[in-house]
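Quick heads-up: structures coming right below.
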Structure P
Amino acid sequence: MRLGGNVTGVDNIDVAEAKARGIIVTNTPGANAQAVAEYVVTVAFALARKVTLADRSVRSGTWGQPVGTFEIGGKTIGIVGFGDIGARVAHMFSAGLDARVMAYDPYAPEAAFAVAGAVRVDALQSLLRNADVVSLHVPLNAATRGMIGAAEFGRMRVGSILINLARGGIVDEAALVDALASGHLAGAASDVFVEEPVPASHSLFGLETFIASPHPVGSNREALLRMGLQATESIIDLLAGRAPRNALRVSKLPS
């Protein structure tokens, strides 16, 4: 299963057609890695401590305290996809919270796991069975489309959490609804959906244990600045006749 690849942020671009027309396509890998990694930790805490439920309780005047909350510290975190974002997430959980981190990515270099404080696992099924929190960090491609479905949810621990800030389509949304509604999962968060913008009638929005966001997690102030600077550097390189550092699948510069 191919999880990696330096194709960040080009889902809406036909790179092959651009290449055929002599158009250079570049991206800004790593520019938003810190922003996304921090958001993973944010929603992990929010789900474990049921922050959104507590907020609604106060606002509605019921003043009911959520039950079944738990600490993230000391738990097992499973990371699927171990590029820049996945590695940062691993380090935050392992170094900051003394959590046990396991990661699945057949193509990541061996040294990356030890540096980030993660244990490499060779099978996705093993990670799902043993993790209290599962966070997805893979691109959407033929190998990853629907990679987390009903069978995978069935392997996850009862009371565990799923976080998808990667791409819509990696998770079977109907199966996620079932896993949350049945109580098998304690909660889930997603910044990405198969259809965006998401219809207000989506079944996930009727579940109190689900947190949604409108795909902004990689676009905070600092990340946007880094993206702009990297994009500008690519333009300058191109105008100067140099191959941009982050050009995608282009064999030569246009004349």
Structure Q
Amino acid sequence: MSHKIIIDCAPGTDDAMALIYAVASKEIEILAVHTVAGNVNVDHTTNNTQGVLAFLNRYDIPICRGSNMPLVVEPSFADDIHGANGMSGYEFDSFAPLSEKTALESYVDILRNTKEKVIIAAVGPLTNVAILLKAYPELTDKIEKIIIMGGGLKGGNITTTGEFNFYVDPHAAHVVIKSGLPVVLAGLDVTEVARLYKEDLEEIASYDERIGQLMLTINETSMSIYNSLGFGMSCTPNDVVPLVHLLHPE
């Protein structure tokens, strides 16, 4: 069974790994990738998305730039974890093309014309998705469900209660969670258990050196931070988890 999905993301290192996972999965058909401000500003998240998809030789997937501002609050970024450019300083040397459509225009075009319901995989702040749901409520019957990396029963990673994606745009999170659509939340209580250690990334590199080395490089900063906190040389692939759940709910 093939899942038709739109990925809404803010690369960021774990967003990049989510894109790699989705592209590698034969059961996932990526209709578009929409970018949003999150780990870094939307110029960087868009540039990184273009770089990742070019790295994976997927020039066919539409990339659409989304919002650079949360709905109400001032922007917050996580460049202390992801580096100034969101990729721990890694610089891509080729880029997939950017669509002329905005993320909102892309959402509307896909949902209006699809015969099958579409899954939205939102692994960044939910700004783009909230704007869609408020502006075009008549299109919600075309959405099968929204799978989200956000929130957490254990508490937050920015404040005692605030997980980053929800903290960055809490009003958008409220709109999406209260939309009445089926929602799957992969919160910190789940995603932080899915820890990848440096030796795991090295094992991936033994199968595919090019992709494995990319993942090692872009996670250098976060691995060093987690190591200093007593978690060993490791990273949390937060944004991969909802996609894993989509294919392997068990």
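Suppose you compute Rg and Dmax of the Cα atoms in Å for every structure in P, Q: which one lands on 19.4, 68? Walk me through the intermediate numbers first.
Numbers: P: 19.4, 68; Q: 16.7, 50.
Only structure P yields this read-out.
Computing mean count of other Cβ atoms within 10 Å over residues 73-80 gives 21.6 for which of P, Q?
Numbers: P: 21.6; Q: 14.6.
Derived from P, not from the others.
Rule-based calculations on the coordinates, nothing more; no lab input. For clarity, every value in this text was computed on a predicted model and none was experimentally measured. Cβ atoms are built from the backbone, for glycine too; each structure is taken alone.
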